[in-house]
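Nothing in this text is a laboratory measurement; each read-out follows from the coordinates by a stated rule. Note that the coordinates shown come from a computational prediction; the quantities given were computed from them, not determined experimentally. Cβ atoms are built from the backbone, for glycine too; each structure is taken alone.
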Structure I
Amino acid sequence: MSDNIKRFCAIRKALNTYYRQTPTGNRARHLTTLAALISGIVASRRTNLTQIAPKAPDRAKAESRIKRYSRFLQNEAITYEIYFTPFIEELIEALAQRQTLALVFDGSTLGRGCIALMASVIYKKRALPLAWIV
């Protein structure tokens, strides 16, 4: 079994533990997509979908994965409270046990006159995004 698949399975299993009941239906499918996104981010060390997709463990073509991840991130049914907050809480708790946490807030200008505000935690000289708004 490749490292990508092992990483994905570990992440997917961990995501399931953050919920009281085993997720079913759309929630289970969404968690699988979230686990693939996280696995791709870890493997590629990037947050750009075009760089994440080739590193995610999936048999679909990279372009199909990019579309899938883009639809997931734009889906209004994907709320922070359900899908991101449990993961963020566990991440912060695990990192806080190892070291003092450094939080960074960054405002960046994006295309078409948009501005992004992002809150990240610094870990091993990398900013791990916790929350953002555009």
Structure II
Amino acid sequence: MSTKSDDIVITTVCRRLAPFVQLFGLYVIMHGHSSPGGGFQGGAILAASFIMLAVAEGPATIGRRFSWRALTGCTSAGVLIYASLGVLCLALGANYLDYAVLPFAEPRSVGMLIIEIGVGITVMAALVSIFRDLLQY
């Protein structure tokens, strides 16, 4: 996988399909707290859309879209979101990730949504990072 695909059909279909795959990945993340799916599945779908573009357009696509710093930042930000919500629950006098104490109208739903977003960001960045690492060998 060292060069760009010469097949115009594959490249065009992947470019046109990627935004819809990404939108579906975001949908899975956002509705994971109330329906099947969630952060891991949505993050994997988002990563698959970027990997699909890299396979169709060449490995330099991943380098243009995600630098090492951006991938590390996204992975860290997702973990920080997850851990921060747990620490916030502790600071409010409850157990770690006990959403009942959150100051929202529906604390369970909002707390789980925040967790799903953190997990989705982390999984997406980790899978894209693994793919970038494998490209170097």
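Computed values, structure above
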read-out: Structure responsible for -25500, with helix-only ellipticity at 222 nm (-39500 (n - 2.57) for each DSSP H run of 4 or more, over all residues; to 500) calculated and labels I, II on offer; value: II
read-out: Read-out P(r) over Cα pairs in 10 Å bins from 0, in percent, computed value 13, 35, 29, 15, 7, 1, structure in I, II; value: II
read-out: Identity of the structure behind 26, 17, 11 (criterion: semi-axes √(5λ) of the Cα gyration tensor in Å, for residues 64-111 alone, calculated), options I, II; value: I
read-out: Highest-scoring label, criterion being distance in nm of label points 7 Å out along Cα→Cβ at positions 8 and 48, among I, II; value: II
read-out: Relative contact order in percent (Cα under 8 Å, 6 or more apart) - structure with the largest value, from I, II; value: II
